[in-house]
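Asker: What follows is a set of structures to go through.
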Structure P
Amino acid sequence: MGINVIKKALFITLICYLPMNTMAWGLLGHRVVGEIAQSYLSKRASREVKKILGHESLAMASNWADFIKSETSYNYISNWHYINLPTGLTSDQIQGNLLRDTATNAYTKIRFLSSELENKALDLDKKVMYLRLLIHIVGDLHQPMHTGRFEDLGGNRVQLTWFGQSSNLHRVWDTDLIESQELSYTEYAQSVNFIDKSRLFQLQNEDVNLWVADSYRISEKIYTNVKSGDKLSYRYIYDYLAIADEQLLKGGVHLAALLNKIF
């Protein structure tokens, strides 16, 4: 076997390994968000997205921003995946924080990418990159620990066990909780994509700052009910799976509403 073939095989193995161990929402969660979003796109937005991504669906485009983490030339987008907020903020304090926000984070970059994609003169290669990033980062912002605390890196330093295996609070929410259901992304999307018209209308008209506040409030509850060294298993699934499912659904609806507005 030639050196190039071996390198290619190792690269493919690495790509398959990374999403399950280091990536936000994991491969499965991001694709669930993308699949749900696809079902709420307007006809016009669907056409415009296809012009940019071709036959690549929102679900399949959703993990590109994690796949490129192995490329050092993309290191500058590492802070785009999350926004750290201090504990104990009121709703007004959250909004005040966001109004003053000029940092590089998920909130500011969703606004940046949305504005750029509204530019019809933008080069196609940038449209492809920016759209893939936007799909991913919207998903990230709905994973509550992506609005977590700076001091523990959004729960990454809260060491736990998950069914006896070493994990951490961030990873539990990225992958462990969702993958415990052992569903494909299409099966998962179908299982949670139910919403009444009034709730759908409400979500479709929520601004990004409300997405942040919502995820933040959930993260605060998550922090309250767990500590380093906890042993998590079935009880945690029972207590929190519905919240994770709701966040996936909201992520999909919000993403579609944003794309409908942009295009």
Structure Q
Amino acid sequence: MFRHLASFGLCLGLAAGLATGPVSGTTEARAATSELPQVLGLVATRLPVPLDCEDGSCTGFFSAFCLQEHRPKPDAGHVYDVAGDGDITMIVQKKDGSTAEFSAAGLLHFESTGAYTSVRISMEGHRLAALDAAAVSLSVPRRISLLPRSEPTVAARPSDEDLEAALGEKRMLAEGYFENGSPRADSGALMSRMINLLPADGYAEKALRGGVWDKATTPAALKQFSPQGVESARDAYARCKAYGDQGYKVRLRGCLEKSHDKLMKHLNDKYWEGDAGF
């Protein structure tokens, strides 16, 4: 095991470091906070999410949600810092066939896809060579949040308001909407699995389009989701796949991302309204 390569405390230490000396008491800080996009929550993963490694970077698509309705949504590429009680775990499949797990703290880059419903998490591809890795996946626990940076290369210095959104009671309550095993939450998780099995750029080949459902719904995966959630995700897949099969210039991944975005927005509306009826 490589768990000692990056300690669990590093993730918690980042959150503690971000909390040091909040600047919300100054006029400048309040003005800066008002211009920043929303604090986001990361949806915990049911199963490890594989990263797609090419062109020197390993990247994955991860479901997210907004914790601050009154703030603007992030632009595509807006950089975030992680905070929370948990620790994102990296699962490395080594070339010799063995598997290792360790903390991913300090190794990951977080940025918005242009909506509050998902983020891209990436790491530098050369790290795989150093670990003798053939593939890498990430497992996100509950209660992980993302704090927006004011500058891409400067670590976030959050206000009290942002820290409360990221770490407080509302973040805990969000689990009941996004990680509760409801059909909509399960459908979103399955769509996210399919999205990560499809190329980020360009069109998927017909064989890949036709096989992505079976790859996403292995027996181990199906045990994690409700039958209603599985059926809803299957309907979204069938609808999106049909567009391509009929000759429309529609990328399967892009169509699934839109379906995922719509579903997550619905859950977020329920969360903001405090409506437990999903």
Structure R
Amino acid sequence: MKSRPKSTKCLATRPFPILEYDPAPIAIIEPRRVYKPIDIPRHCVLCFFQDVIDDLVRNGARQIHVEHWETGNHPIYELDFNGRRLAVLHPRVGAPVSAAMLELVIALGSRKFIACGGAGVLDSKIAVGHIIVPSSAIRDEGTSYHYLPPSREVAPHPRALAAIEKTLRRNGMEYIVAKTWTTDGILRETRARMLARRREGCLTVEMEAAAFFAVAQFRGVQFGQILYGGDDLAGDDWDPRNWNRHQIRERLFTLAAEACLSL
């Protein structure tokens, strides 16, 4: 076994550790050293809807890999979608674990990704179920700073964004393209912070997009995301709006799968 090259470069200390970006391509726990490639589809949908995944499994999706972490079992499935192989997994909630799940499936062999999930809306006019496609994400989380130099925003792959829009138009779906706000502090989304993000052009808030886009750029894979309008953070009080609606989520997965396989 070859020994790992040792870095001789000293990381510059900055006032805030989150800004101490290290561009070294090899980490101590390097995914491709830990996970060996398997016979996995190159196209993969990261689906935040467990109810949809449960339906896919009942209808024939088969488990091709499972990770056993402290948070439980994390299975990856394969299904036949319109005669094509497609991998599907639930990336879990929050940037760190979602980024780790994306790293895992990249190391296993997938290369083209679309994520589908829900998001809080920063404009009450956006109805529950309305589709929003992130054109970029405000990096108000921590994970992305370990993959890319500090910046305010990070974008999806342009081919993935184009594939999503083409798929939505082909299916006659109304949608909005806008920035999203990615945050780690789900219980610290203050009104002042929300208004500041809205002034920047954000129409949604979620917890993973910036990390997804950063990991994808770092690893050189194609990644895009589709969101649907969920709870409302724009009013004087939070409105959950009963947004966990299976029919909407099922349709969004189908759109994500079509877009992914068109890459």
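Taken together, the values in this text are just the output of simple stated rules run on the coordinates, not laboratory data. On a predicted model such as this, the values are computed, not experimentally measured, just so you know. Cβ atoms are built from the backbone, for glycine too; each structure is taken alone.
Asker: Using the calculated result 25 for relative contact order in percent (Cα under 8 Å, 6 or more apart), pick out the matching structure from P, Q, R. Intermediate values should be presented prior to the final figure.
Answerer: Details: P: 31; Q: 22; R: 25.
It must be structure R, since only it matches.
Asker: Consider the structures P, Q, R: one of them gives 18, 48, 28, 6 for P(r) over Cα pairs in 10 Å bins from 0, in percent, for residues 172-235 alone as calculated from the coordinates. Say which.
Answerer: Working: P: 15, 33, 41, 11, 0; Q: 22, 47, 25, 6, 0; R: 18, 48, 28, 6.
This figure was derived from R.
Asker: When helix-only ellipticity at 222 nm (-39500 (n - 2.57) for each DSSP H run of 4 or more, over all residues; to 500) is calculated, the result is -12000; to which of the structures P, Q, R does this value belong?
Answerer: Details: P: -18500; Q: -12000; R: -8500.
Comparing all candidates, it corresponds to Q.
Asker: For structures P, Q, R, calculate distance in nm of label points 7 Å out along Cα→Cβ at positions 60 and 212 and state which one comes out highest. It would help to have the intermediate numbers written out before the result.
Answerer: Values: P: 3.4; Q: 1.7; R: 2.7.
Looking at the calculated values, the largest one is P.
Asker: To test your reading of the models, identify which of P, Q, R gives 9.2 for mean projected area of the Cα convex hull in nm², for residues 52-187 alone when calculated. Numbers along the way, then the final one.
Answerer: Values: P: 10.6; Q: 9.2; R: 10.1.
The structure behind it is Q.
Asker: Then there is this: So if we calculate mean count of other Cβ atoms within 10 Å over residues 44-51 for every structure here (P, Q, R), which label has the highest result? Provide the component values of the computation, followed by the final result.
Answerer: On the way: P: 15.6; Q: 19.2; R: 21.9.
Biggest value here belongs to R.
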